[in-house]
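Undergrad: Below you'll find the structures, each written out as structure tokens.
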Structure I
Amino acid sequence: MLLSAKKINKSYQDNNVLQDVSLDIKSGDSICISGENGSGKSTLLKIFCGLLRPNIGTLSVFGRDPYKQPENLFIKQRMGVLMHSNMLYPQLTVKENLLFFSKLLGIINYRPRVCEVTDELNISKFLNIEIYKLSNGNRRKASFAKSLLNDPEILITDEPEANIDNDTIEIFANIFTQRLKRSKANIFTSHNEKFSEKCSNRRMKLENGRLLEL
């Protein structure tokens, strides 16, 4: 099992966002989680990638505890994450960001990998441009490139299709489906029915804090 969450609960003051959420993710799973705005989708993904701790419940990723070191580093080297914030250094160029994060992830042949992911996302022409100078859509693509650098065993993305044009949505969708063919795991949130239908083989919904299989 790549990821196993058991009875995850998360609350903010008196607001119970997640209640008894359990989920197992194995190789070849591509899971889309839908739900209303504020239903807890982003909170759940942040817990899955170790950015938030649940109030109650247990989480195991690759059989390890994501909240401890050095287990956390082992997990990060095998996981890709794309949240709403781009998590890049705005004053650095696209290339400088991707080379920096490649080294952090311990990627050996990192220069060819940077070229590969930027070609795949059609942003090679922006490699020497600072992040803050890019359009929102190209920042999103640069952030997605960062999440793909290590060819992650699990790719966790929060509304990957948001605020990008249709051509880019198609590029993203193709990456998800190609990963699925290679038995990689994806877990993502989406409001886009067409995107989620194409990119997932399991559909789930967060409703009243509970995760339901569709």
Structure II
Amino acid sequence: MNRAQEALERLREGNRRFASGTPRAENVNESRSRLSALAAGQKPFAVILGCSDSRVPAEIVFDQGLGDLFVIRVAGNIVDASQIGSVEFAATQFGTRLVVVLGHTRCGAVVATLEQMQQPAPIRSQNLWSIVERIRPAVEPLLATKLRRDSDAFVRYAVRANIRQSAGRLRHESRVLGQLIEEDGLLVVGAEYCLESGVIDFFDGVPEAG
């Protein structure tokens, strides 16, 4: 098992603890005891590019502590130049070899994009519009399917399509990350957090067991 796979299993185990109500999360005293060591440098074992939603804090849902995760959060877990650069930074500076794009059920940014595509309305902020435009290519093909007749299924599929798109952008739109994938075992996977159960499903780009 390589470093990326070991990191993936560590996240899976942490989420199992969180979802089952038996977290191992550090208490305040333990966290403070790590401050001096971490002040000298960090070595996060995974990069999490997640949604900004307040219900999905990465360190908590993966049951990890200070210094364990390099977390990038943006509405709709979209990928643009700054997100790619942040992932490149962690991968090159800290040697982190696992990147997780973490979306979640009923993502508000995805829902807003679907609504805008079906019933266009003026968006006064160009900054908000840029988020919609980043999500749109992932979900637009779904409008031509029967899914649009079932709003719940439509959102479920759209959320996962958006996660896949972001993971794909990290794999293919960065020469730095592409080279690390080819030559040094960097792994980029997509995952979805369930708001109801707390369970995270790793479903995109995950190596087969064996």
Structure III
Amino acid sequence: MGGYIVSDDKKKSGWDDPKTIEAMQWLYDNVVTTSMPKQETMGETNPDVLFSSGKIAMTLQGSWMTASMRDNEFVSENCDVAVLPMAEDGTRKSIYNGLGWAASAEGSNTENAWKLIEYFGTEEAQKKQAELGVTMSAFMGTSDTWVQCAPNFNLQAYLDMAEDMQIRPYTKNTKLWEDYSQEEMKKVYTGEATVEEVCKDIAKFMNESIEEENQ
């Protein structure tokens, strides 16, 4: 809807942008209050468990969850994968992020550790990752075998969504403000505060965190 989480230069939160607040209000009015279980229910039982036991009808899942969903008898027999709903502007937006490998610089075999990490980043290794059903390959056009790892599911939907994605919002200390935003949003779900109040509070906290990052 034209809002944003963090500016392109990573110096300002977009949580208090009117468009962001509008989007979050839409989500609350059209999804949270009409389709989602109560916050108390999800706090007691992981949404993945609710879904795999047939207690909820839909859930958002990353491609890395495919294998576990495939291996769940109920999900495999009764569920499928679809692209995300279309926005008013006719687009289907999703986010993506990278996965990184790391090795200790103080290890006893750092040279081979580095060689292994280098291999994991090659097209050959990424194709193997897709073939094993771990998740999609990081190389465009090389996830055909991953699509076949769960025949019961329309995994092509994930590849179709890859045509219009945005990088997951980040700064140096993403986890700090991301965790805070998720906790604060619960106040909206439980009726303790309005969407606008919480969005502006998150923006204030996030801007303070960004300022500390850059000192």
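Values quoted throughout were computed directly from the atomic coordinates according to the rules given, and no laboratory measurement underlies them. Values in this document were obtained by computation on a predicted structure and should not be read as measured data. Cβ atoms are built from the backbone, for glycine too; each structure is taken alone.
Undergrad: Work out the source of 41, 31, 18 here, i.e. which of I, II, III gives that when Cα extents along the principal axes in Å, for residues 97-168 alone is computed.
TA: Numbers: I: 33, 28, 19; II: 41, 31, 18; III: 45, 26, 17.
Working through the options, I get structure II.
Undergrad: If Rg and Dmax of the Cα atoms in Å is calculated from each of I, II, III, which structure is the one that comes out at 16.7, 49? Present the calculation step by step, with values, prior to reporting the outcome.
TA: Numbers: I: 16.7, 49; II: 17.6, 56; III: 19.9, 56.
Clearly, the read-out refers to I.
Undergrad: Name the one structure among I, II, III that Kirkwood radius over Cα pairs in Å, for residues 57-176 alone of 14.8 was derived from. Before the final figure, lay out each step's value.
TA: Values: I: 14.8; II: 15.6; III: 16.5.
The value was obtained from structure I.
Undergrad: Next up: Suppose you compute distance in nm of label points 7 Å out along Cα→Cβ at positions 65 and 193 for every structure in I, II, III: which one lands on 4.5? Don't skip to the answer; put the middle values down first.
TA: On the way: I: 4.5; II: 2.1; III: 2.6.
Among I, II, III, the structure yielding 4.5 for distance in nm of label points 7 Å out along Cα→Cβ at positions 65 and 193 is I.
Undergrad: Something else about it: Here helix-only ellipticity at 222 nm (-39500 (n - 2.57) for each DSSP H run of 4 or more, over all residues; to 500) has been calculated and equals -10000, so which of I, II, III was it run on? Intermediate values should be presented prior to the final figure.
TA: Values: I: -10000; II: -15000; III: -13000.
Structure of origin is I.
Undergrad: Assign the value 2, 9, 14, 16, 18, 18, 12, 7, 3, 0, calculated as P(r) over Cα pairs in 5 Å bins from 0, in percent, for residues 1-104 alone, to the correct structure from I, II, III. Working shown, then result.
TA: Values: I: 2, 10, 19, 21, 19, 14, 9, 4, 1; II: 3, 12, 21, 23, 23, 14, 5, 0; III: 2, 9, 14, 16, 18, 18, 12, 7, 3, 0.
This value belongs to structure III.
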